[in-house]
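Trainee: There are structures below to look over.
Read the figures in this text as sums done on the coordinates, not as results from a lab. All figures in this text were calculated on a predicted structure; none of them were measured in a lab. Cβ atoms are built from the backbone, for glycine too; each structure is taken alone.
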Structure 1
Amino acid sequence: MLHLIVAMSKQGAIGLDGKLPWHHSGDLKHFKEVTWNQKVLMGRKTLAKLPRVLPNREIYCVTRQKDVSLPSGQEVTIINDFEGFCQQHQHSDDLFYIAGGASIYQVALPYVSEMIVSVINYDQEADTFFPSFIQEGFRLSRREKKEDFEILYYRR
C-alpha cells in the first residue's frame with residue numbers, strides 16, 4: 001500500500017533551491033507523528049538534503065545512480081526501478097509513505113491510495129511544485145485545521 005505525504009503552499013509550491021521553502025515546526029511534528037516506525041520512501045536528492053538522520057523509520061531511497069552518498073548513520077534500502085516498485089507494492093499489505101521530491105511524487109501518483117497534504121500559508125518564491133492530481137481520481141476525505149496550517153486527506 002502506498003500513501004503520499006507532502007507539505008505544499010496553496011499554490012502547490014513544495015521547493016526552492018532543492019529544499020523546503022519554509023521551516024514549519026507544526027508540519028514537521030505532523031510528519032514525524034505520521035511516519036514514526038513506518039517505511040518512508042524518498043528520492044536521493046531529498047534524502048541528501050535532510051539535516052540529520054530520521055530515527056525510527058525504515059528509509060527507502062530511489063536512485064538510478066550506482067554510487068550513492070547517503071547521510072552518515074542512516075540505514076537505507078536502495079530502489080532502482082521505482083515504477084516497478086510502485087506496481088509491486090500498490091496493493092500490498094506493507095505501507096510505504098512516499099515523501100518526495102517532485103519527480104518521485106509524479107511517478108507515484110497513479111499508484112497511491114491516500115495522500116496526506118499539509119497546506120502551508122506561504123506565498124513567496126518557489127521553483128518546484130507538486131504535480132496536478134485533479135485527474136487522478138482523488139476525493140477529499142478529511143480535513144484537519146491546525147493553528148497555522150491545514151491537513152487534507154485525499155483517498156481514491
Structure 2
Amino acid sequence: MPSFDVVSKIDLAEVDNAINGAMREIGNRYDFKNSESKVSREDESIFLIAEDNYKIDQVQQIFRTHLVKRGLSSGYFEFSKIEDARGGLLKQFSKILQGIDKELAQQINKTVKNSKLKVQVAIRGDELRVSSNKRDLLQSTIEIIKEMKTKQPLQFINFRD
C-alpha cells in the first residue's frame with residue numbers, strides 16, 4: 001500500500017554552518033567593530049547577544065540571511081522578546097521548532113479528511129503517515145497539504161509504493 005510521511009525536521013549541521021557564516025559577517029562588519037555581538041546554539045536553542053536593540057535586530061537579520069543562503073527556512077525559529085543579560089548586554093532566545101505538534105497534526109488531518117480523498121492519515125508522535133491504495137491520491141494529498149500555508153515548514157519523505 002503506497003504511503004509517505006509528513007515531517008518537520010531541520011538539519012542541525014546546516015544551522016551550525018549558518019551560525020558560523022553569521023559570526024564571520026558580524027566579525028567583518030564595521031558597525032559591529034569592538035562589539036560583543038554573537039549567535040550561538042546550545043542543543044535545540046539559538047541565542048543572540050548584542051549591546052542594544054538595533055544591534056540585536058541586525059544580528060537576527062544576518063542570521064536569517066545566512067539561513068536562507070543555506071536553504072533553510074526561518075520558520076523553524078520563533079524568537080522571544082529581548083531580555084537583559086549580564087554586563088549591560090541584551091539577549092534573545094529561540095527554540096528550534098522540530099516535529100509536528102499535536103494541533104498542527106490535527107489541522108492537517110482535518111484538512112485532508114475534508115478533501116474527500118480516500119486516504120488514511122495516522123498521527124505517529126511528531127510525524128504523520130499518509131497511506132492510500134493509489135499513488136495519484138497521495139500526490140493530490142501532498143498538494144493539499146502544501147496549499148495549507150503552515151507557519152512551520154513541512155517535508156514529505158519515505159514515499160513508498
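Trainee: Work out the source of 0.95 here, i.e. which of 1, 2 gives that when FRET efficiency 1/(1 + (r/R0)^6) of positions 50 and 146 (r between Cβ atoms, R0 = 35 Å, to 0.05) is computed.
Mentor: So the calculation was done on 1.
Trainee: Supply the structure label, taken from 1, 2, corresponding to distance in nm of label points 7 Å out along Cα→Cβ at positions 2 and 18 with the calculated value 3.2.
Mentor: Of the structures listed, the value fits 2.
Trainee: Out of 1, 2, choose the structure whose coordinates give mean count of other Cβ atoms within 10 Å over residues 26-33 equal to 12.0 when calculated.
Mentor: 2
Trainee: Name the one structure among 1, 2 that mean count of other Cβ atoms within 10 Å over residues 98-105 of 15.0 was derived from.
Mentor: 2
Trainee: Quick check: -0.33, -0.40, -0.48 is what I get for log10 I(q)/I(0) by the Debye sum over Cα atoms at q = 0.08, 0.09, 0.10 Å⁻¹, calculated from one of 1, 2. Which structure matches?
Mentor: Label of the source structure: 2.
Trainee: Which of 1, 2 yields -12000 for helix-only ellipticity at 222 nm (-39500 (n - 2.57) for each DSSP H run of 4 or more, over all residues; to 500), as computed?
Mentor: Source structure: 2.
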